[in-house]
Structure I
Amino acid sequence: MNTPRLQIDLNKIFDNASMLVQRLKADGITVTGVTKAFLGAPQIAQTLLRAGVTFLGDSRIENIEKMRQAGITEPMMLIRSPMISQAARVVASANLSVNTEMAVLSALSTAAQMARKTHEVMLMVELGDLREGIMPQDVERIVQEVRDLPNIKFMGLGANLACRNGVVPDNRNMAELSALANRIAHTSGSCLPIVSGGNSSNLEWVFTGGTIGSINNLRLGESILLGREPLHREPIPGLHTDAISLVAEVIESKTKPSKPWGTIAQSAFNDIASTCARPEINQAVLAIGRQDVDPDGLRPPIGFEILDTSSDHLILNAGDEKPSVGSEIAFQLNYSALLRAMTSPHVSKTFVQNATISHPFVKTSDFAFQSDAA
């Protein structure tokens with residue numbers, strides 16, 4: 001197989017997605033399967049649909065178009081506010097888009113009229129994380145303006161937390177979103193089809209007995225792909241944390257001094273040279289670097305330590321082992337590392353069923369969500 005590569009186990013992704021779909025269904029919550037981390041790869045998108053997600057959601061219209069071209073016809077949601085310059089493309093390929101600006105909504109209305117289509121929209125509400133969102137006091141007025149736009153169908157409200165400032169979804173901010181949805185529903189005389197409370201960071205709130213209120217949808221990516229919740233990056237009980245791994249090849253394996261010599265200045269990435277207590281180490285150099293992956297998001301096998309990375313090289317302390325040149329080493333990834341590796345044209349993507357890997361991943365202790373009362 002090619003290296004470096006992302007090794008993607010579709011069975012494990014299916015397991016994760018279907019388990020979350022079923023667990024959330026008990027609380028009346030549907031799942032939008034977020035496809036942005038894997039650039040809309042049709043193999044994974046189809047796996048999420050088989051697992052029961054209601055929507056596919058992506059932040060890039062290019063990824064949605066890619067899935068359409070692959071023959072996927074199920075509902076798709078653009079989960080980043082559209083660029084005005086892409087309004088026609090959004091209307092052509094996305095069933096629904098999230099929005100915060102009337103200028104964008106007007107452009108979508110014009111594009112929808114030209115295409116003789118109806119485009120569905122969800123308004124995002126600012127609940128404190130200070131990324132995208134309409135201020136709560138302005139929502140009801142803007143909903144009325146949206147309902148007056150030709151060829152635009154208002155579908156509901158959404159919110160996003162934890163992505164910028166780490167604001168935790170809780171009963172207070174979710175109740176605020178629910179109350180807004182209830183007031184708008186009362187005014188119109190019908191419930192909102194979608195009240196999307198947030199992303200994978202909402203799972204701890206749901207699973208520890210949070211008051212669901214009107215929340216009926218979550219947009220999940222990291223929890224499905226990596227089996228972890230984003231607030232503390234802890235494993236979610238019952239989910240696979242090794243559905244995706246990064247495999248890189250050893251291109252040099254030598255015993256070397258642990259400390260550099262000569263006059264020391266900044267490295268290529270302004271890092272201070274790493275040091276080790278041992279005078280010599282078994283050092284392995286792998287053919288992958290910062291151009292391909294976020295090294296801070298990699299977890300090496302037990303007994304291995306990441307020392308440094310340059311643009312094209314990853315340097316490991318191999319501990320008591322001395323991997324042979326040409327051998328492969330597998331890493332677990334966090335969301336940041338996954339995003340960069342998936343985007344790199346130099347990292348191949350291999351889809352497998354129930355993969356086995358030559359080096360074990362670091363084992364993590366079982367994680368149980370703690371309730372606020374604990």
Structure II
Amino acid sequence: MPLFQNSISSKLPRVGTSIFTEMSHMASQYKAINLSQGFPDFDVDKELIKLVEKYLNKGVHQYAPMQGAMQLREAISKKIQLQHEVSYDPNSEITITAGATQAIFTAISAFVKEEDEVIIFTPAYDCYEPTIELNGGRPVFVQLKSPDFKVNWDEVKKLISQRTKMIIINTPHNPTGTTLEEQDLKELEKITKDSEIIILSDEVYEHIIFEDKPHQSICKYPELASRSIAVFSFGKTFHVTGWKMGYCVGPENLMHEFRKVHQFNVFSCNHPLQLALAEYLSNEDHYLKLGCFYQEKRDYFSDIIQASRFSIVPSSGTYFQLLNFSKISEEPDVDMAKRLIEEYKLACIPISVFYNSTLDEKNLRFCFAKKKETLDKAAEILVNI
């Protein structure tokens with residue numbers, strides 16, 4: 001096909017192929033063990049698969065309601081009430097989305113206008129900044145540093161201006177595996193009180209928290225919840241990342257604006273999957289035991305790499321483990337990650353790409369949502385570097 005001759009002015013001139021795509025492509029090219037992208041390599045619960053088959057066989061093949069199937073919205077409302085003792089109206093305050101990334105894109109698009117400022121904490125998941133820029137907004141960065149990646153709320157307070165439209169938080173945090181504490185949410189509450197700042201809370205790893213720590217959802221804090229859209233993921237919770245199913249909750253006035261955009265960039269999501277998930281949610285064990293399940297994997301992975309020269313950066317949530325390689329090499333983390341694939345046949349993600357600056361603390365992210373034999377093979381490589 002001949003190329004379009006007119007010059008094209010990109011809306012995202014600095015954005016190229018994502019690091020996840022690049023590392024997964026290299027992993028495939030070099031036949032490497034892929035601990036880069038965050039997806040499990042073990043089977044999905046057969047009960048959930050049977051429920052999907054049930055609704056497929058019932059002939060549920062047409063559009064779901066734009067807001068999502070009512071059965072699923074009601075199940076989510078009950079789930080949040082159980083977890084946080086907070087009530088969200090399934091009619092007006094819950095929307096089913098095509099994964100969490102779509103929910104984040106839609107929320108930013110619904111509220112951020114030209115020249116609005118949005119505060120994000122780096123290292124940050126890579127979909128926040130481009131979406132802000134696509135909508136004419138300006139990202140304002142707060143840098144978190146290894147090894148604890150704690151938020152300096154005094155710094156955040158200084159960065160708030162008349163143009164601040166939104167603050168994006170993420171707990172448990174991808175890529176670092178850290179979690180916000182109760183005091184963090186109280187500080188955020190103080191900072192935003194009596195303002196019109198909207199909070200976008202990315203909580204896709206809500207059930208993957210270790211040492212029995214409670215998840216500090218934005219939903220638990222009434223003042224914050226009144227100005228917040230919170231985003232969640234069935235893919236992360238039920239090991240079905242390829243289904244691209246998520247949801248968001250928020251007060252009616254914010255959800256009304258969210259749905260205005262949602263109806264035009266997605267309209268509705270997979271109908272039989274929604275009904276299957278609604279029924280699956282009725283058993284609380286399907287999600288309340290997830291933290292223990294992944295803590296065992298985290299601990300196992302940590303134990304079998306103890307003899308390596310990598311330093312373990314504590315992970316309190318998500319299914320990611322940061323390993324610091326400063327005792328091994330002074331090369332940039334991107335180069336180290338590529339060398340691990342090319343020379344050692346092991347794929348991970350360099351952390352520096354999640355910053356807006358040139359900060360490189362020699363940290364690599366490894367996904368431990370894998371079968372025991374996969375982790376064993378990866379550990380054998382790491383121990384021998």
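Laboratory data are not the source of any read-out in this text; all were calculated from the coordinates shown. For clarity, every value in this text was computed on a predicted model and none was experimentally measured. Cβ atoms are built from the backbone, for glycine too; each structure is taken alone.
Structural remarks
- Which entry (I, II) yields the derived value 18 for relative contact order in percent (Cα under 8 Å, 6 or more apart): I
- Winner on FRET efficiency 1/(1 + (r/R0)^6) of positions 49 and 169 (r between Cβ atoms, R0 = 35 Å, to 0.05) once structures I, II are ranked, highest first: I
- Calculated for structures I, II, Cα Rg over 2.2 N^0.38 Å, for residues 225-336 alone is largest in II.
- Origin of the derived value 5, 22, 28, 22, 14, 7, 2, 0 (P(r) over Cα pairs in 10 Å bins from 0, in percent; candidates I, II): I
- For helix-only ellipticity at 222 nm (-39500 (n - 2.57) for each DSSP H run of 4 or more, over all residues; to 500) computed as -8000, the structure of I, II it came from: I
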